[in-house]
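Below you'll find the structures, each written out as structure tokens.
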Structure I
Amino acid sequence: MSFQLQTSAEWKDHEKTSLAPYAARSDGPMAVRQRQENDHPYRTAFQRDRDRLIHSHAFRRLKHKRQVFLITYGDHFRTRLTHTLEVSQIARTMARALRLNEDLVEAIALGHDLGHTPFGHLGESVLDDILQGRDTLDGTLTPGNRGGFKHNYQSLRVVDCLEEKYEFPGLNLTAATREGILKHTLLKRNRYRYPDLDFSHLHFADDAATTIEGQSVAIADEVAQRTHDLEDGMRAALVKVEEVRTLEIVKLVEHNLGLDKFLPARTELYVLRLINGLIELLVTDIIEETLRRVEGFSQPGKSIDCFDTEVVAFSEAVDPLQKALNKFIYERVIFVPSIRDSDSTARELLRGLFRVYLSEAQHRPQDYDSGFRPLTDANDPRRIADFIAGMTDHYAIAEARRLQSRGVFPAALDLQVLLPSSTRRA
């Protein structure tokens with residue numbers, strides 16, 4: 001018996017019969033690239049996107065970037081990388097059930113957070129303040145709005161401009177992957193002006209991604225944040241199980257799965273089964289609501305190239321429950337003093353790095369293998385923001401220590417605050 005290689009052309013034919021009529025196809029209009037390339041013999045366009053993202057420098061650095069808790073807080077808390085993988089898993093589960101293009105979903109999920117800064121959303125806030133002109137770094141920077149900083153725009157900038165693996169800048173991804181990365185969170189178009197980004201083929205006027213695959217990743221990101229931030233918050237003892245049990249969505253899951261039998265003797269198992277049940281409830285609701293909505297677009301024998309409205313969503317019954325869960329997490333896990341104790345130090349660390357790199361070129365790093373252009377000849381604040389955003393938490397702390405040793409960084413800044421004791425619960 002002989003076997004033959006399945007070519008990319010054969011796989012495209014397979015998509016026509018295996019995927020739903022509302023799914024994106026590898027030979028569709030959103031598979032176009034910024035720079036024309038020949039087809040690969042056995043990988044489709046979206047498979048190549050996925051592979052390029054996995055092999056990028058920015059993807060590897062996600063393992064040392066904070067999600068909610070500092071990466072040194074414990075071994076079992078989420079990092080930006082584990083969050084990315086969890087988003088990919090949730091989105092692919094939905095894609096399989098909805099008969100979407102799983103390769104596209106995976107590519108968008110793997111690339112959606114590449115623009116995140118060290119120290120989580122705090123780093124994003126610091127760079128935005130600087131590039132919006134709200135923070136002049138104590139007079140070091142000339143006042144003026146330079147377009148601001150937002151991680152979804154920065155993720156697109158990473159894959160379009162900053163990664164250096166080929167004879168051209170960036171990774172030359174397809175329009176569908178690029179649009180999904182950009183639109184995995186709100187655009188806020190009037191607030192951000194990003195240089196060097198090409199928005200052609202991205203349907204930039206629309207807030208939601210025009211592929212169901214892109215919309216699926218955006219909502220999978222929300223599911224992962226809701227559930228895993230809650231789990232990490234309970235693991236860190238920021239919230240008690242008794243408090244969590246007052247939420248209506250938790251009551252529903254607890255009733256459906258009979259979780260009260262695990263309390264009080266097996267609290268840890270209760271938490272794990274609760275998180276599993278929450279994911280199951282939310283994902284099932286999204287799938288059912290999406291199928292209901294796409295009915296209005298279906299036409300016999302026709303495929304749908306793109307959508308001009310939000311199709312992937314929570315139902316009217318579940319949406320207020322998940323919003324209440326999100327509000328609880330923000331109030332009780334993310335914005336609490338015990339988590340934010342180190343934030344003032346991290347903020348001053350990043351401001352200090354930016355100030356030194358901008359005003360004292362001789363102290364810029366010479367040997368950081370970022371996969372981006374080196375910073376040695378950069379005087380543009382946007383380039384400095386690119387470089388700092390690409391740092392891991394570890395490297396940012398190491399840079400601050402290096403500059404402290406040279407006497408050009410505040411010696412009074414206690415960097416040990418960013419390295420919590422190993423005795424904390426992991």
Structure II
Amino acid sequence: MTKSEILEKIRLAGVVGAGGGGFPSHRKLNTNVEHIIANGVECEPLLYKDREVMLKETEKTLHGLEIIRELTDAKKITLAIKEKNRDVAEIITPLAKKTGIDIFITRNVYPAGDEYILVYEVTGRRIPPNGIPLMVGCLVNNVETLVNISNAIENIPVTRKFLTITGAVKNPITTSVPVGTSFKDCIDLAGGFTTSNPVALTGGVMMGGVETDFSLPVTKILGGLIILPSDHTLVARKSSPQKVYNKAGHSTCDQCSFCTQLCPRYILGYPIQPHLVMRSLQMTGEARDRLNQWASSCCECNVCTLFACPEKLDPKNICVDTKIKLREEQKEFTREEAEKVFRDVHPVREGREIPITSLYQRLGLKPYDRKAEFKNIDKNISEVLIPVKYNFGKAAKPVVKIGSKVNEGEMIASADENDPGVPVHSSIDGIVKEISEKGILISKNY
């Protein structure tokens with residue numbers, strides 16, 4: 001097959017970044033690079049999704065890397081795995097060596113899976129501020145994305161999602177469910193809630209959002225559901241409204257700078273200083289604009305808010321709000337300005353990295369630190385709500401009507417090949433019950 005034919009297969013299969021970003025893979029892979037990095041680091045605490053993908057789909061993970069090597073003419077391939085999963089690395093290494101794929105072991109720290117950090121750890125190169133890995137000759141893909149790319153070459157579209165279901169549930173598990181499965185059905189697979197007032201953290205305890213609507217569907221980019229009681233400290237802190245965290249930051253921040261000193265991007269040399277952004281809350285005019293620029297390189301990892309700040313303030317959300325405003329007003333650091341304040345890597349960087357065990361202790365998550373091994377639970381998912389819009393491009397256009405019978409793997413919404421969006425496929429056999437902005441509802445109950 002030609003490069004264009006392979007990319008078209010990947011597009012038609014609806015492959016997007018499965019690690020959370022959701023960028024269309026056929027566009028990301030339409031390039032040439034020197035170094036491919038497979039991200040199997042499992043950045044978020046409590047999740048086992050990437051671990052189980054590598055164990056259950058080892059051959060497809062490596063096959064996906066082979067396909068990307070063919071597409072991009074890469075000279076080097078590295079599969080990155082966290083130290084806690086060294087046993088997985090030992091299993092994969094003999095197979096990887098046969099095809100010239102290196103294994104790299106990262107430390108058990110957060111956020112080791114951030115691609116800026118990962119590229120630096122693996123290659124020693126730093127992505128320019130506000131840049132992408134391609135700028136230093138690298139391409140980073142999540143391991144589940146590699147599996148989906150391997151499937152795409154066999155004309156198998158993305159219809160299922162690996163995810164970890166853990167926290168306040170009876171039996172924490174990692175499993176594979178049809179895209180569009182409701183959160184409630186996922187919780188049932190894990191034996192149900194063990195709290196009477198459940199809340200879901202979607203994607204992760206650090207960067208995930210808070211949800212109370214368990215009718216919401218699993219998407220192609222969801223990595224996990226972490227259930228916590230609604231009165232858990234972490235839930236309260238993540239649910240604080242903008243007016244509250246702004247007021248608290250304005251009145252309480254004593255400029256200790258712990259948020260900056262422990263920021264993973266700051267200690268890697270990037271122009272991000274959350275304490276200066278916090279200081280901007282007390283400023284106006286040009287002084288405020290100048291301090292706000294130090295939010296531009298925030299990766300939203302939440303270390304500043306959930307780990308570093310002794311006053312329990314919210315530098316992360318204040319940085320996020322500031323970044324949005326900077327973009328709207330076109331006041332971010334220019335590339336040239338950012339380069340001028342791009343410092344050397346901090347000499348004690350490794351001493352300031354956050355061990356996962358310390359996160360568990362600080363966030364009150366020790367009771368939920370339980371293995372979530374893969375279980376292929378054969379439960380009949382009778383209804384799915386399949387989203388037609390992801391983070392990039394326009395919503396896919398439905399090509400089915402209410403009442404249409406569809407089979408698993410059948411395209412139900414198409415995307416223009418010139419648009420970043422991708423086609424969408426049915427994840428079960430059933431009948432189309434509803435078409436809305438939320439997605440396409442398919443039921444097995446004819």
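For this structure, a couple of remarks:
- Of the structures I, II, the one that 20 was derived from, the read-out being percent of Cα pairs over 39 Å apart: II
- Structure from which -0.81 was derived, log10 I(q)/I(0) by the Debye sum over Cα atoms at q = 0.11 Å⁻¹, for residues 168-383 alone, options I, II: I
- Test item: mean count of other Cβ atoms within 10 Å over residues 144-151 calculated as 27.0, pick one of I, II: II
- Structure with the greatest value (metric distance in nm of label points 7 Å out along Cα→Cβ at positions 24 and 56, set I, II): II
- At a computed 19.8 (mean count of other Cβ atoms within 10 Å over residues 104-111), which of I, II: II
- Computed 25, 18, 9 for semi-axes √(5λ) of the Cα gyration tensor in Å, for residues 288-359 alone - originating structure among I, II: II
- Read-out helix-only ellipticity at 222 nm (-39500 (n - 2.57) for each DSSP H run of 4 or more, over all residues; to 500), computed value -9000, structure in I, II: II
- Computed 0.85 for FRET efficiency 1/(1 + (r/R0)^6) of positions 120 and 408 (r between Cβ atoms, R0 = 35 Å, to 0.05) - originating structure among I, II: I
- Per distance in nm of label points 7 Å out along Cα→Cβ at positions 48 and 320, the highest-valued of structures I, II: I
- Origin of the value 0.35, where FRET efficiency 1/(1 + (r/R0)^6) of positions 96 and 184 (r between Cβ atoms, R0 = 35 Å, to 0.05) was derived from one of I, II: II
- If relative contact order in percent (Cα under 8 Å, 6 or more apart) is computed and equals 21, the structure in I, II: I
Read the figures in this text as sums done on the coordinates, not as results from a lab. This one's a predicted model, so the numbers in the text were calculated from it and none came from an experiment. Cβ atoms are built from the backbone, for glycine too; each structure is taken alone.
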